[in-house]
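Below: a set of structures, written as structure tokens.
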Structure 1
């Protein structure tokens, strides 16, 4: 899944800075619903990464029954945290 396509689909824009807090919350709710109902593993992981970027991802242990996806989510979260520390 393309990140910009996800942003456009759920938020109507690729620049979240253009949105007010209510619009961000509405879009985030839509992503949460999509994540909760998605059955295709790759799409579900992509939605989880978007939720993670929004600061609203569920814990990987609760989000993924599949051990490989759970590890991938944990690795992604660690890498994102490391990047945040290096940039601030």
Structure 2
């Protein structure tokens, strides 16, 4: 069984509360759902991912995890050293 930590979904961290939707959802899908509940604007630095261990990681750490597990579509990250859902699915 593979026990390496992997990226499993997009997530947004709002003051310690994690909002997430399963793949192939994008951050925009989570933002849309949240804005239906509350029209507060969520800053881009709050966007990240959930891992297979249930841990929230930011885009930078998510990129490291996804690359280490060959999870990206192209074998690299499209926009610098940060992971975007478009890199995964």
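FYI, it's all coordinate maths here, none of it is from the lab. Note that the structure is a prediction, hence the values are computed from the model and not measured. Cβ atoms are built from the backbone, for glycine too; each structure is taken alone.
When relative contact order in percent (Cα under 8 Å, 6 or more apart) is calculated for each of 1, 2, the greatest value falls to 2. Given that mean count of other Cβ atoms within 10 Å over residues 8-15, derived from a single structure, equals 14.2, which label among 1, 2 identifies that structure? Value 14.2 for mean count of other Cβ atoms within 10 Å over residues 8-15 corresponds to 1 out of 1, 2. Can you spot which of 1, 2 the value 39, 28, 20 was calculated from, given it is Cα extents along the principal axes in Å? Answer for the origin of the read-out: 2.
Hey, distance in nm of label points 7 Å out along Cα→Cβ at positions 32 and 80 derived from one of 1, 2 reads 1.6; which structure? Structure of origin is 1. Tell me which of 1, 2 gives -23000 when you compute helix-only ellipticity at 222 nm (-39500 (n - 2.57) for each DSSP H run of 4 or more, over all residues; to 500). Clearly, the read-out refers to 1.
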